[in-house]
Structure P
Amino acid sequence: MESLKKESFKFFTFFAVLFVAVLLISNVAAQKLIPVGPFIFTAGILVFPISYIFGDVLTEVYGYKNTRKIIWLGFLSSTFMAIFFWIIIKLPAAPGWNNQAAFETTLMQVPRVVFASLVAYLFGEFSNSYVISKLKIANQGNNMWLRFIASTLVGQFFDTIIFAVIAFGGIIPNDILITAIWSGYLFKVVYETIVSPLTVIIVNYIKKKEGVDVYDNNVNYNPLSL
């Protein structure tokens, strides 16, 4: 079934808002590194994989073209957040407010982390959406769980490496950086593999309720084509 007008979508805006919210939260949380046994993760890993689940749902149900707009919306929202955090940090503190140092310590790295997240996000999300879209056409809509896992393997590969190198390269020792990369990638892939059956159930429910199941035939996959 081809794409319907957005005005008829019941869940599109809901998933779009959650997608952007998860992205913004993960950008702030990603500043902190946390140890879990032999692994090292950014705290954002607790939230960020959910954005890929939402990306899977959006692409599978509404198609690459509609998802592309949401990806760029997330990009712009994160950019605005980074800019305004920088402005707020630079504003003078009011007399008697003694939390400026703690405020700067907490948020001063956000611009670099957000830049890393934005670059990694664009590569990761667009490759994730592209793989789902192409595999859906190739498999004629079958093996949904397989394309979710395949897209995760590709998307998270780009996302994890690009983010870690830009955000923490030169800041933390290389051995810790490498550990953070492979452990983060492994966690994300395992996480999304585990939840893929639930994602399939959600997607099938939404398709039924929306009455839409987009196949991206003759779609321009250029990320800049809006």
Structure Q
Amino acid sequence: MGLKMNKKVALITGTRKGIGRFLAERYSAAGHEVVGCSRKKAEPLENYTHFCIDVADEKSVISMFHEIKKNYGRLDILINNAGIASMNHSLLMPYDTATRIVNVNFGGTFLCCREAARLMLPQKNGRIVNFSTVAVPLKLAGEAVYAASKAAVTTLTQILAHEYGSQGITVNAVAPTPIDTDLIRAVPKNKLEELTNRMAIKRLGTFQDVSNVIDFFLKDESNFITGQVIYLGGI
């Protein structure tokens, strides 16, 4: 794999499949102790512990972080990958669906950032990477609630960077284009083509495109980089 990093304790949310699973495999293979979570069980990995929780449930999130502190005594990395989407015109969007998207995408990210920072503060060092999306700057029709939830993540990222910066904790975000995962498989092909045609590089993203940015944010040498959002593909 070629990834060389000092051994750290990393929490990655949404690790049952897709990009989260790819990242869990990548960083566990690099020698990190990786903790993952999702609402359902995940296949076992070496150097990996899995929690079945909903990141939008505060009690479950706090309990998971309590276990991380008890088992490892520290947390060095948080990657907030867990997220859900529903592409629909705002007039057709059920309120329950809208609430669920905001609770998971923004609420879950906020909860994990807060609890991670509490573990990182004593060591005065840590890396937090959140997930936004190119749907925010592109103002995509049919993605009002999803894009709004991720716009909130972008603002959260930038403010937390200021709140945590003096304590050696960086907070950044990666904003991918669509990637061929379950999250976009219900999106009509013509909609995906319309989106990619608005990019400077006209293709779907890959897991490696995303991990390349995350690797950069996690480097020890990136300790002066915080509050940044990198949009993939050229918006």
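We did not get these values from a lab; they are worked out from the coordinates using the rules stated. All figures in this text were calculated on a predicted structure; none of them were measured in a lab. Cβ atoms are built from the backbone, for glycine too; each structure is taken alone.
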Original post:
If helix-only ellipticity at 222 nm (-39500 (n - 2.57) for each DSSP H run of 4 or more, over all residues; to 500) comes out at -12000 when worked out from the coordinates, which of P, Q was used?
Top reply: Q
**OP:** For structures P, Q, calculate mean count of other Cβ atoms within 10 Å over residues 136-143 and state which one comes out highest.
**Re:** Q
Original post:
To which of P, Q does the computed value 17 (relative contact order in percent (Cα under 8 Å, 6 or more apart)) belong?
Top reply: Q
**OP:** Rank structures P, Q by distance in nm of label points 7 Å out along Cα→Cβ at positions 184 and 200 and report only the one at the top, that is, the highest.
**Re:** P
Original post:
Where does the value 42 come from, among P, Q, when percent of Cα pairs over 17 Å apart, for residues 112-175 alone is the thing being computed?
Top reply: Q
**OP:** Please state which of the structures P, Q yields 1.08 when Cα Rg over 2.2 N^0.38 Å is computed from it.
**Re:** P
